[in-house]
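The structures come next, written out as structure tokens.
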Structure I
Amino acid sequence: MLLPALIAGGPRTPAAAGSDVAGSTTTVAYEVAGLRVIRRQTLASEVVAVRLYLLGGARQLTPATAGIEALLLRVLDLDHQREIARLGGQPIREIGFDWSVMGFLSLKQDFDSVWTAFGCQLMHPAPSIEGTARAKAELRGGARRRVSHPDLRIGTIAQLAAFPDHPYGTDVWGTEQTLKRLTRPNLERYAAEQFVTSRMLLVVVGAVSRADVESLVGATLAQLPRGDYQWALPPAVERRPRAWLTEQRPLPTNYILGYFPGPPPTHDDYFGFLVATHLLSSGIAQAVRDQRSLSYAAYAPFLDRAIPVGGVYASTQRPALVYQIMKKEIGDLQADEVHPLALRRFVSQFRLDEIGRQMTNDGQADALGRAELLFGDWRVADDYFQRLERVRPSDVRRAAIKYMPNIELAYLGDTTKMEGKW
């Protein structure tokens, strides 16, 4: 799977206009009473996309509060989604390891009224009894599925194996135990502490003026406390002696999932790591699934986080053989440089996927927000294709040599089927 990513590198010289992805655009960044705002005015669509990033993600949580932000945002979603929908809006809610996102899509003509309802969630967060009960039931059900469903369980095991002393090892959606203990007063206290403008980044893309955005933000979000939060990239994942984390379970198929952390987005190796991981994915899929029919799903996942993470995955009845094939595919990337023609084909496909993603205003809003947070400048999003095309075969090989040996592996299934040293 060719997943979209952003560009490594630092800020470039400011420009008046953003990328011309969906018609004439102009992008500016400014602050409204301490709240950072990025606004891209697009004239080709009547849809307005609003993304409000709540920064920190897993770093805002403790073992006792795992899942509290996911629960709070789901309760607010349940309490307000009917009103937002009545006014013509479509809510956005995303939970992540680096940040959470609240927002909405609306037509330009409905933007003011939908914004007012949206801002009310943050200005006066009062989780209802009914919404809290329903949200807790949903999230606890998800926590149970992450234990009982093998494909979800292997993800949890791999996360524990790869990030034991890192924020990425936290379950941002919460466990059954932590969710059970969370109460409405806990949610109200968390909202009072965490809904501060220093922890927020607002991105608005659509046919709305700066004056409109400033007026609406000034009347709502800008009234929240400033706070003293400071955004920074999360710490690097420490290298440790490689080991397997296994769980014996009688299953019709067995699961292998391993993760290897990559460089931060501002590192020169970032793009080489991105390309190397996706080329590894293609190689594993072809060697394991297409050529030998050893798995219905085999690939190299890429977790597009503030500290990117690559990996290997397969579900198979012959785990020992599949593991050896995975190691060979990694070894091939480390031993020889990828053919320039294969690299160009990959870049062309990647470019096509990214163009498709940014055809929507929401896709552009996401790209702008991620560029601002990961690279310190929204303009980096407009340099995407140039940065991608600069990747050379030597960059791919160097990333494979430098980062792929640091893999931490998890196994779920019949451990007797794994032969040899593992």
Structure II
Amino acid sequence: MGIVRFLTQAARRRDDDGVTLMEVMIAFTLLMVLSATVAGGLLAVQKSAFRSKERSAAANLASREIEITRNWFHSADTAPAAVMAAGDVTNANPLPGQTGALVVDNVPYTVKREVAWLVTGTGVSACDGGSIVTYPSISVHVQVTWPNMGNVKPIVSDTVLTPPKNVLNATSAYIAVKVLDRDGQPNESRVVTATGPAGTIVDTTGPDGCATFVLSSAGTYTLSLSEGSSGYVSFNGATSQTATVTSGSLTVRSFSYDLGVSLRATLKPPTGFNLPSTAIPVTIGNSGILPAGVTSYPTSGGVANIGPVWPFTSGYSTWAGSCSDSDPALNGGRPAAVTPAKGSTTNVNAALQGLAITLVKNGNPINAPVTATYAGTGSCPSGDNVINLGTSSGGVLNTSLPYGAWTISVNSGGLTDSQLVTVGSSGAVALTLDGN
């Protein structure tokens, strides 16, 4: 209406020459803005309707999976055991005429079904302890996802099914494995394997982070997590542990397990200085690293590929060398910690300090290999206590070292000399070896 009023008023004001070009352009611009606004609103409504339609279809598929499982569960006395033997499955019941994903209105949906024994009672996670019940029930958890969900949460549906009393009883043995992520929260969909007298059994953790095993034979079982190749790591590096169970008892074990992070650390000497001939290790530091808060890694070509390692929320500081005095915390502070996203690789630098060495014999420059030997009060766990710095050219060697106290020595070509130097954060160190 505003545009019509504007055009009407413009018509009333026009003179014999008609509506001006400026008035036409303004009216056209207003029309375009109004059209864009209306179109944007229509698109938003259409997108919302499409999202609602997707969620409705997903909810129907979740209900369908629950009903199919329920019917199967009650179809025979042996069916509950068959449902549990099938374990956690994806797209187990395709739509008629389809295979794989369940396609509705050209949208492929993934339907994942997880089952678990509720050995301590309905609604109680076996991983949280408690006394076992004589006749355990079974939880069924269904989750439906689809492509391009954006910030829409998966559709989930849950139910509890109770098998006949002769299916299980207190003569079975039970193990519950709790898997937590780095934040101490339940880690869903992690694969846990139990191997022992009853054979090898695989289960996947549910929304409570718990994998439950009902075992026909008591004894000692090895419990392991098997997703290391997918980048998952445990907090303490151990991905297996043992549990000994007896008939009618529940044993609980736990793991801290999450998707790790990786670092690509490059040794960086100052401009004009070279890497030493000996490969210098790289160390990462975080107070949570057991047992001492640091771990060192070898380098190849001046680069260390680290990880995946535990994804500490506080990240990792990185520096050159493994010797105790190489820790920058002793020289003004460690570099700022880097916190990669879980599952990612981040490039970082490990700084070396410059060392300018001049070799002279009888007043003349000499070429000879030079060695640095650690002279600090601690140790060098990675064996970098003796470093070949390289051979001088024209009596000059511009090389580099990690922080710390070092004895720089030469014993070649008739030149024997050594000096103690302290490499720190104050910059390059210059010295002359002359043996005179």
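Read-outs throughout are calculated quantities, based only on the coordinates presented, and are distinct from any laboratory measurement. No experiment lies behind these values; they were computed from the predicted model shown. Cβ atoms are built from the backbone, for glycine too; each structure is taken alone.
One table, with the values for the structure above:
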read-out	value
Origin of the value 0.70, where FRET efficiency 1/(1 + (r/R0)^6) of positions 276 and 412 (r between Cβ atoms, R0 = 30 Å, to 0.05) was derived from one of I, II	I
Winner on mean projected area of the Cα convex hull in nm², for residues 132-259 alone once structures I, II are ranked, highest first	I
Top of I, II by Rg/Rh (Cα atoms, Kirkwood Rh), largest first	II
When FRET efficiency 1/(1 + (r/R0)^6) of positions 60 and 308 (r between Cβ atoms, R0 = 35 Å, to 0.05) is computed for each of I, II, the largest belongs to	I
If distance in nm of label points 7 Å out along Cα→Cβ at positions 172 and 380 is computed and equals 5.9, the structure in I, II	II
At a computed -6000 (helix-only ellipticity at 222 nm (-39500 (n - 2.57) for each DSSP H run of 4 or more, over all residues; to 500)), which of I, II	II
Distance in nm of label points 7 Å out along Cα→Cβ at positions 148 and 284 derived as 3.7 - corresponding label from I, II	II
Highest-scoring label, criterion being relative contact order in percent (Cα under 8 Å, 6 or more apart), among I, II	I
Structure (I, II) behind the derived value 13.9 of mean count of other Cβ atoms within 10 Å over residues 100-107	II
Structure from which 0.45 was derived, FRET efficiency 1/(1 + (r/R0)^6) of positions 188 and 324 (r between Cβ atoms, R0 = 41 Å, to 0.05), options I, II	II
